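Computed from the coordinates by the stated procedures, all read-outs in this text should not be read as laboratory data. Being a predicted model, the structure only gives us computed values, none of them experimental. Cβ atoms are built from the backbone, for glycine too; each structure is taken alone.
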Structure 1
Amino acid sequence: MNSTARLQERYQKEILPALEKRLARTNRLSLPRILKVVVNMGVGSAIGEKKHMEEAVDAMTLITGQKPVVRRARLSIAGFRLREGMAVGCKVTLRGRRMYEFLDRLISLAIPRVRDFRGLDPNGFDGHGNYSLGLSEQLVFPELNPDKFTRPQGMNVTIVTSADSDDEARELLRQFGMPFRSEEQDRKR
């Protein structure tokens with residue numbers, strides 16, 4: 001099982017040469033690349049119902065192919081009935097082959113299944129070349145059985161790149177096929 005992922009192969013054969021021309025660089029090591037993908041799921045309802053955390057962990061394991069780390073509260077907040085150490089979310093950091101496979105499924109299967117989808121926000125960058133997006137429901141991933149996972153649960157996906165600027169990262173993700181909204185669509189809103 002040492003073969004490369006489909007998206008990783010495309011990156012090496014098509015995207016890198018296109019970025020070389022687009023960014024006018026000859027050194028491939030100076031071109032932007034995706035370092036890791038972090039998938040995070042906040043499960044605030046797990047405070048009252050422990051079963052919700054187990055469902056979130058199961059769903060994220062199926063989606064990412066990797067067991068998530070359960071995140072615990074660092075502070076006690078009486079207004080939320082939250083005590084320090086309670087499980088409040090889970091997260092997975094993907095690198096290498098699993099990262100490319102997850103991105104492939106995200107771009108080609110999950111994002112197009114989002115209801116009333118009109119494109120991703122092209123300004124979701126943090127100023128350092130990292131892109132974050134939120135999904136309001138985990139059932140857009142075809143791996144999940146809607147009969148088993150009945151409670152809608154959102155998730156955040158952060159794509160960390162080696163790009164120096166948001167423009168370089170935006171170009172990299174466009175080459176990967178991320179469906180960003182165009183300026184024309186933004187003017188219509």
Structure 2
Amino acid sequence: METKEELRQLIGQRKQSYLSETRKKTAADRLLKILRKRDDFLQAETILLYAALPDEVPTQHLWEEWQDKRLLLPTISEKQMFVRELDVSFSLQVGKFGIFEPVGNNFTSLEKIDIALVPGIAFDKQFHRCGRGKGYYDTFFSHPQLGRLKKVGLCFDFQIVENVPIESHDHILDDLIIV
């Protein structure tokens with residue numbers, strides 16, 4: 001079994017071979033089609049998305065599609081992840097690690113978040129996830145107000161591996177969308 005660091009290296013190599021602008025565009029279109037048919041997503045009022053890095057499944061096109069929902073994006077401060085609401089003007093600033101983050105106050109009614117679309121480096125079909133190694137999502141998901149939150153991983157097909165090693169602090173996803 002590979003370690004998480006070995007998985008990060010393996011998927012990094014796969015991204016160099018398989019990831020292109022065409023593939024990202026196709027994945028974005030496929031994701032939109034999938035979400036338009038998912039009851040859990042359609043019924044959700046508050047959704048945690050992410051501003052995709054260049055090597056992640058794009059989500060920015062979802063922002064305009066679902067302006068009728070409360071959309072949240074992560075923001076990183078110190079060693080902790082918070083979430084902020086994405087306003088209709090899409091006011092963003094570059095945050096830690098070069099990730100776009102909403103401006104404004106942190107969203108504190110965490111119990112109102114219905115579903116979270118979660119990026120990662122590698123995933124397996126048991127819904128285990130290997131992130132970038134900083135633990136921001138796992139720490140955030142440990143918040144007691146998030147007990148009913150549905151966590152859905154987003155990935156390209158080349159990010160699927162046989163087994164992702166897990167540790168006691170790792171949160172298992174509820175579902176996985178492979179585009």
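When relative contact order in percent (Cα under 8 Å, 6 or more apart) is computed across structures 1, 2, the figure 24 traces back to 2. Please state which of the structures 1, 2 yields 16.8 when mean count of other Cβ atoms within 10 Å over residues 54-61 is computed from it. Considering all the candidates, the number was obtained from 2.
Where is mean count of other Cβ atoms within 10 Å over residues 94-101 largest, in which of 1, 2?
Largest calculated value belongs to 1.
Among the shown structures 1, 2, from which was the value 17.4 of mean count of other Cβ atoms within 10 Å over residues 62-69 calculated?
1
Quick check: 0.60 is what I get for FRET efficiency 1/(1 + (r/R0)^6) of positions 22 and 166 (r between Cβ atoms, R0 = 35 Å, to 0.05), calculated from one of 1, 2. Which structure matches? Derived from the structure labelled 2.
Structures 1, 2 were shown, and distance in nm of label points 7 Å out along Cα→Cβ at positions 38 and 158 at 2.3 was computed from 2. Suppose you compute P(r) over Cα pairs in 5 Å bins from 0, in percent for every structure in 1, 2: which one lands on 1, 8, 17, 21, 22, 18, 9, 3, 0, 0? Here the read-out was taken from 2.
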